[in-house]
Structure P
Amino acid sequence: MRLGWLDALRGWAALVVALHHASFYYVPQLRTHMVGWFDPGRYGVLVFFLVSGYIVPVSLERHGDVRRFWIGRFFRICPLLAAACAVPVVLAVTGLRELRAGLGEYDPVVAAVAHATMLQDVLAVPNVINVLWTLSYEMAFYLLVVALFVVKGGGRPGTVAGVCIAAALAGGGVLPSTLLSRTAGLGPVVFGTAGLLAAAVGCAMFGRGAVRVAGGVTGGVVAVLLVVLNSRIGAWEGLVILAVMFTGTVVYRAEHGRMGRAAAAGTMLAVLAGVVAAGVWHAEVSVPAEQVAGFRAYWTGSVLLAAGSFAAVWLLRGRRFPRWWTGLGTISFSVYLVHHVLLNLSDRFFGTSGRDEVHRLVLFVAVLLAVSWATHRWIEAPAQRFGRTLAARGVRSAA
């Protein structure tokens, strides 16, 4: 299913996130003026989360097969993810650049297993690439979507979004971050999660009847526990992210007549208000006291602009978008993963001047788009084709 407006949103969001991170290196003064009221990175990932919420449950429901869903997700994400992660690891091994955020101080086996689950950000393990934190919440969302699907609860995304927002407002700021890892130990939590997920996903993919349901539900429970009790960014923000993604699902349901328009509109407005309120309410537990006012300002601005961008492009969904724009959406995952790797390489070999250098920013964007086109063509696209073939064979075999 090709939806040009979704490609347009994905491409725009990926480019905004890339420009946000590039601004640290190439236009630091301009960035300082902007982030007082607006956080481009947070805005971009919120748009991504809305898009994922809109389309991901559909990909499961359209085929009605958990096995095909997980195979598709694996080959959509993991080949490029492995290639991108290999670059900083090779740089660290060769002594050219240290791993970020002190990751080198962690047991390499623990770090590798955590990243293999794609849940490293809710397993208290630093991300080998900065932007990978969002994939942990995407993975938690996938597990919840599968859990709802196997218990035939996928038709109630508004309820799930409402519960997440209520929990974020009521108690999300009380629970300390990384609670499980600090009390039970990092290794036991990482290896325990990996084992549970392997069993849960395996049962959901290959089991029948009660075994299939148990596998799906177990995965969903693990996802919720990690987001609420072990999130690096805090329980309230993890719950907000899940609410945002399920709100995207609400939009899809209402658009296709599977949910009343009035109920959907009420849910969306309630979630939007709740997301803004959660950030304002819990700002004190998220940032130092001197940054609270600024956090509230740019949190509110980023949330409102993300919601407005999604709504504006959704209203234009019947129109044809420029081919270059939808093409940017096609390579958006490459843009998202590759840009931080390129920035690290640029910093290592060319350094920064600390001044605004727009010409270097333009050159960076040109190189990023070229490399992203190449990684999409030679890594992403072949892997996705193979995944579709493998999934189709698996479904025929099961039948």
Structure Q
Amino acid sequence: MSTPDLHRRIDTLWRMESPALIARLTRMLGDVGLAEDMAQDVLVSALERWPDAGIPDNPAAWLMQAAKHRAIDRLRQRQLHARKHEELAYELDGQTMAGPDDDAWLEDDIGDDLLRLVFVTCHPSLPTEARVALTLRLLGGLSTDEIARAFLQAEPTIAQRIVRAKRTLSQKQVAFEVPRKQELDERLDSVLEVIYLIFNEGYSATAGDDWMRPALCEEALRLGRVLAGLMKDESEVHGLLALMEMQASRAKARTARDGTPILLLEQDRARWDRLQIQRGLNALDRAIRLGGAFQPYALQASIAACHARAVRPEQTDWARIAALYSQLAAVTPSPIVELNRAVAISRATGAATALPLVDALNADERLRDYPHLPAVRGDLLEQLGRRDEARLEFERAAELTRNARERALMLARALACGA
């Protein structure tokens, strides 16, 4: 195997295995920053040894065993309390002679450690931006440069954000644990919020030249699937996974070959991924069976399911979608939810019914710089034949958006209104 091919394979392996390595090391060392540094040291060791020795039959187990022995060396250097040494000795008993390919040894409590790491990286004491960056770094295996490019920010900014986040967790002595029942809801909300923020930025990029950033969608989906496997009885975890699966199923139909956006009602639904839709519907069914039918992510997933089940746009049950948005507004009041409800009402009963609802949202300061508000209003005005007014709204939407593809789309719609 050539050196470049070897490095690519090791890079892929790192993305897959680094969360488990860091999770195990964090449990042993009690410091997520030190755990990441030590995991990186193990990767360097692999890069040095494997070109000559060859990749082990079970490289993941090799990495895990190397990481664990490094952690034990560090703990011994600290001269921990005798009882801790006894615990470590017990943990190692019968394993020090085991080869690096011992699958049973590798799987020991990894799921629990990963779940703990999820709750650490998404801790509410961190700002949202820091939670996103730290989660992508430690659980997504992305480099600082990759995270910076994904969010169109300077690499030093992302690096400082990650450093500060790890320092905060250390200073606050955040426990490496799954929260107890009374704290679980708040902490789980934070975890789900971070994963969905990552997905949304990939699905509809807020800025830059691309309509979508598929790598971020893939990372969020991977995290969602891992979390659903670890928290099998949490309905809203499955609700979020259902929502992401069904939205992601449209990815190939959302852009033309040249990257031009294609809006929902104009998409070729034959290009929607039916297997992914079925995975989403299965996850939604599980969320409902667990009693989560009226929780926020499950309600949004139910809306996505209405679109997914419609083979043609005209088969979409817009009345049900409007009703689901009303239920969502009752659970999580938001002007954006109300705007989406107005869109559904316009499709169900006509633009004339929906326009007053959208006009009422103009007074909401939270939507002052939200480009989708004038875009929706422009669409309703165009349907009503008020093309000059619609053109102004599309131009306003183009001014507000920071995404080049969305700006081009809005300007094209404005031009069409003036033709």
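Things worth noting here:
- Among P, Q, structure where mean projected area of the Cα convex hull in nm² as derived comes to 23.6: Q
- Which entry (P, Q) yields the derived value -23000 for helix-only ellipticity at 222 nm (-39500 (n - 2.57) for each DSSP H run of 4 or more, over all residues; to 500): Q
- Given 3.0 for distance in nm of label points 7 Å out along Cα→Cβ at positions 149 and 253, calculated: source structure among P, Q: Q
- Structure from which 10 was derived, relative contact order in percent (Cα under 8 Å, 6 or more apart), options P, Q: Q
Laboratory data are not the source of any read-out in this text; all were calculated from the coordinates shown. These numbers were taken from a predicted model, which means no experiment stands behind them. Cβ atoms are built from the backbone, for glycine too; each structure is taken alone.
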